[in-house]
Structure P
Amino acid sequence: MERGRRGTGRLSDLTEEAQYDTGAYPNSVAVDSHGTVAAGVVAGGECIYVYRPGETAPYRTVALSPGYADLLDRGVAWAPDGDRLFATRFPYSGEVVLHVVTDIAKASSTITLSAPATNSVGTPVTVTGKLTSLVAFPQHRAVTVTRSGVELPDAQVGRDGTFSFTDTPPSWNTYPQYTVTYAGDARHVPGTATVMVEFVD
């Protein structure tokens with residue numbers, strides 16, 4: 001499946017000046033009064049990509065919920081002051097849904113997790129991860145950790161964005177799901193990720 005590209009060009013001669021690499025099947029684009037670009041794709045997890053003026057890597061991606069709905073053609077628009085972004089989607093059943101995206105100036109917080117697919121019952125498992133963004137994070141930061149809804153100690157994030165934690169779940173919990181969340185800050189929206197480990201005898 002090819003990824004979509006949206007381009008911008010000069011009005012004087014229509015020469016293309018930049019390309020924005022979005023997800024597959026782009027169908028919407030809107031530019032606010034400051035030059036911030038929002039591009040939307042028909043469907044998918046991340047369906048809106050937001051670019052600062054002069055940049056072609058998105059500083060913010062937006063996943064709209066609930067799922068099972070397609071972004072309408074030309075379905076993205078800015079509020080006049082640029083503080084909010086509007087998106088309209090048509091669900092597979094029902095009426096058109098209007099989404100209002102706030103804190104649009106804040107960047108995404110992306111968390112990636114890695115853990116062994118299986119681990120022996122009664123022995124600790126180590127989960128590693130990384131917190132990334134196109135906008136720098138505060139120097140001291142941490143992520144919260146839960147195991148199947150049970151709170152575990154926070155994990156401190158290093159200067160390079162990496163973190164890790166070790167846990168030994170109860171012997172009856174052979175399919176624990178670990179959820180890691182960054183609460184967000186003045187420049188970032190919250191981010192979360194999950195990983196599951198199978199414990200075997």
Structure Q
Amino acid sequence: MSANELTSGDFTQRGEPFKLFAEWLKEAEASEVNDPNAVALATVDEAGLPNVRMVLLKGFDTAGFVFYTNFESQKGREILGQKKAAMCFHWKTLRRQVRLRGPVEVVTDEEADVYFQSRARGSRIGAWASKQSRPLESRFALEKSVAEYTARYAIGEIPRPPYWSGFRINPVSIEFWKDQNFRLHDRVEFRRETPEADWDKVRMYP
């Protein structure tokens with residue numbers, strides 16, 4: 001299937017949007033200068049006020065889209081509180097966008113451990129040293145914390161902090177958008193009532 005043909009394809013209904021996303025991400029990996037897996041992540045606090053920031057997608061399959069973070073960060077607290085989130089990928093060179101949203105679950109400890117150990121050693125130290133999203137008195141305080149944890153874990157593996165893990169968004173909607181002339185863009189949305197249901201596919205007005 002051509003990645004430009006949003007409504008064609010010969011594959012199972014349940015896997016259809018994930019297959020199309022895989023094709024688009026593969027093309028983005030060849031065209032984007034930096035971080036084709038960068039994605040805007042939107043969460044909402046207890047008052048209903050949204051927050052958005054960029055994160056990196058670290059895995060996906062038919063179970064959902066995975067990223068990792070400090071659970072004590074703003075996004076961590078908001079996701080744990082509301083159990084829902086949304087993502088938006090934008091690949092400027094391809095003039096394409098993918099939006100998705102749905103309920104969120106925590107990845108297994110085994111998944112989190114494997115990914116944490118795959119990170120650069122400095123990034124693992126940083127996960128211990130940074131009190132993410134909380135006030136920082138000075139840059140020196142952060143550097144001091146990094147030095148302390150570097151000394152503590154100078155030898156051997158660095159364990160995963162208990163407050164650091166991953167989230168998986170299991171989407172109930174995934175929309176594919178492709179730029180067209182005169183702003184008559186091509187939009188197709190896959191939607192379902194629950195993560196266990198089959199997808200309906202709907203072409204949308206631009």
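Highest-scoring entry among P, Q, by mean count of other Cβ atoms within 10 Å over residues 104-111, is P. When relative contact order in percent (Cα under 8 Å, 6 or more apart) is worked out for each of P, Q, structure Q gives the greatest result.
Identify the structure, out of P, Q, from whose coordinates distance in nm of label points 7 Å out along Cα→Cβ at positions 48 and 184 was calculated to give 3.8. Derived from the structure labelled Q.
Work out distance in nm of label points 7 Å out along Cα→Cβ at positions 80 and 96 for each of structures P, Q, then name the structure with the largest result. Top value of distance in nm of label points 7 Å out along Cα→Cβ at positions 80 and 96 goes to structure Q. Here helix-only ellipticity at 222 nm (-39500 (n - 2.57) for each DSSP H run of 4 or more, over all residues; to 500) was calculated and came to -8500; which of the structures P, Q was it taken from? The value was obtained from structure Q.
For which of the structures P, Q does the calculation of FRET efficiency 1/(1 + (r/R0)^6) of positions 88 and 160 (r between Cβ atoms, R0 = 41 Å, to 0.05) return 0.55?
Values: P: 0.55; Q: 0.90.
Going through each structure in turn, the value belongs to P.
Among candidates P, Q, the computation of Rg and Dmax of the Cα atoms in Å that gave 19.1, 60 used structure Q.
Every read-out reported here was derived from the displayed coordinates using simple, explicitly stated rules and does not represent laboratory data. Please read these numbers as outputs of a predicted model, since none were measured by experiment. Cβ atoms are built from the backbone, for glycine too; each structure is taken alone.
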